[in-house]
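Here, each number is a calculation from the coordinates, and none is a lab measurement. Every value quoted in this text rests on a predicted model; they were computed, and no experiment measured them.
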Structure I
Amino acid sequence: MRRIREFIQRLHPYLLCWIATGLTIAQIVLVFVLPQPRSDAVRRIGIVLWWIGAFFGWYPILALRRAGRVPKGKSYVHTTALVETGIYAVVRHPQMGVAWLLMCTSLILMTQHWISVALGVPAMVLVYLDLLKADRRLTDKFGEAYQRYMDRVPRVDFVSGIIRLIRQQVS
């Protein structure tokens, strides 16, 4: 595992993301090219997951703009403060992690085709590996505060993140 981490660290910072983007775009194209899937119920579940993924993809932009102390004129990704509230109290990577993983899964369910699985699964693995790199970059940027944040908040498991928040509210 250590060798894999070292190899990934040596890659271009955006290489995994670029490859995952290409695979995901190919999945999206398949939704329009492939014949209608066999199970309409499974396709509908995929559509619901797509919209949930869209929420996790767009809402963090507002959260980071609001609480991340982004310098004027800069993109929302240029936060200068660690954001631990709102959606970031549920998961550490709502946009790059939860949204992307849900969208790849939803595309598989919408097409119900082996080609979509062959594109989606590697995209999800690459996204997850990229999240490991992101945690290291954010630890370098925010130090011990991010390390404590990682101990409290799950990387992408929003269900356990919600349960954790509910338990905190109850106690």
Structure II
Amino acid sequence: MNDSRDNRRPRRLPRKAELEVWREYLETAEAVRSRLASRLQSEADLSMGDYQVLLALSEADGHALRSSELASRIDWERSRLSHHLGRMEKRGLIARRPCPDDNRGAEVVMSDEGSKAFHAATVPHLEAVRELFIDALTAEQLEQLRSVTGSLRQHLRPQSAA
């Protein structure tokens, strides 16, 4: 009888030391993200999601993007983005309008209120990034981290895009 396991790659589980690094990475990244989110909420009354959306819109031509493009830029699923945009629209941070070149699509536009909120949040948010992240590392460590995150992004890139 032929064992189907013979045709598979050998099972390679992470070693204990590798799992320790993985766990430290996850817990530290979450702690930084959580503290940044808390500061952004208390200092600017924006969630990290709000800030991500407003940042992407602030960088777009005319401060507007098709919702599908916005979802792609911030790496969110469309359903998550749609629900979040609904909440932002109720707060007056964004508006949705029909896409000028495609009647089936919607365009998300940063409102004047959203622009004010984004600009008011930017300096406190960047100060928190400096305090909670950058100041904890040396210039050499920042460069090492850039190299590590670049390697991870390259590894995670779909094969067709590589």
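Here are a few things to note about the model shown:
- At a computed 11.9 (mean projected area of the Cα convex hull in nm²), which of I, II: I
- Value 21, calculated as relative contact order in percent (Cα under 8 Å, 6 or more apart), assigned to which of I, II: II
- Answer label among I, II for the case where helix-only ellipticity at 222 nm (-39500 (n - 2.57) for each DSSP H run of 4 or more, over all residues; to 500), calculated from the coordinates, equals -21000: II
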